[in-house]
Structure 1
Amino acid sequence: MEAGRRMRWICFHGAESTGKSVLAAKLAGELGARWVPEYGREYCETRGTDLSMADLLAIAAGQDAAMQAVAKARPPLLLLDTDPLMTAAWAAMPFGQVPPALMAYPKADLYLLFDPDVPWIADGTRFFGTPAARAQFAALAEQMLVRAGVPYRTISGDWPAREAAVRAALSE
């Protein structure tokens, strides 16, 4: 987090297929906030999903560059569809390690951790669709937040409950 920054960065974090991207885009539009989409999705759609650690480091750098570019406008509210802490969970899941670089990027002011308690939807870029894999990935996502020592709130329940919880967190 940049010292003296008055804008508020809120990061949507957690397992795949939990509504993060849909809610980030929807609420950014409704609230007039700026939104930074998930760079990793674009990366995988153009380069494929057979990812190496080098790919994950490139994804984190691309995500951070996109976040910093939007932040230059100093919007009062910046919604992040993800950030390098999520990429750290991606590194831990298949490779069992997290390079220090992934933990060193600037952090959001608040993380909204989305539980994997809604149905999985395969879209061609998602990996961890079995109940066991979703639970493991969700646990790793939370571990990255704890490890980074950042504030977070859990978002769970059906779609309307999730949206209400996110709206409440954004209004604080």
Structure 2
Amino acid sequence: MALRTIVTVGDPVLSKVCRPVTDFNDRLHELLDDMTDTLLESGGVGLAAPQVGVLRRVVVIDLDEDGILELVNPTIIHTEGEQDGVEGCLSVPGKWGMVKRPESVTVEAQDRDGQRFQITGTELIARCFCHELDHLDGHLYTEKVYRFLTEEEIAEMNREDNGEDKS
């Protein structure tokens, strides 16, 4: 397992459509393991393969105490409701914006061995499903932002994340 470099906005790989995974082999397992290490090191919530320069339909999501969710060839099969929330991206460092997403999202995917499964996420996980699957089709959250946060709002958000007093 190794850390991979996260590509950032401007790299053409981020605007390309990923190919489906057809071989569920050691190379895929290594990619999933490396992506997990890279995600955990970065402190992010989700990571898609094109963010580490690999044009395959692979995503990892940190579910906190439930561990890492691996999604191979994921597709959204159902959405419900609507939510507004702040999004950022490991490939767009230093920027945050407000984005509308579904409140609940059901994804069908395969695991690292090719077994199909479905999973439903709400709130942050629903947002993450949409955000990461957009990467697989060459789209960044910045295309969906209806308002970017100001530097002051980002500083306030960082203070709250660090448990600092707001006053």
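Just so it is clear, none of the values below were taken in a lab; they were calculated from the coordinates. Note that the structure is predicted; figures quoted are calculated from it, not measured. Cβ atoms are built from the backbone, for glycine too; each structure is taken alone.
Upon calculation of mean count of other Cβ atoms within 10 Å over residues 69-76 from the atomic coordinates, which of the structures 1, 2 produces 12.9?
Comparing all candidates, it corresponds to 1.
Name the one structure among 1, 2 that mean count of other Cβ atoms within 10 Å over residues 29-36 of 15.5 was derived from.
Source structure for this number: 1.
State the single structure among 1, 2 that was used to calculate helix-only ellipticity at 222 nm (-39500 (n - 2.57) for each DSSP H run of 4 or more, over all residues; to 500), giving -8000.
2
Comparing relative contact order in percent (Cα under 8 Å, 6 or more apart) across 1, 2, which structure shows the greatest value?
Going through 1, 2 one by one, relative contact order in percent (Cα under 8 Å, 6 or more apart) is largest in 1.
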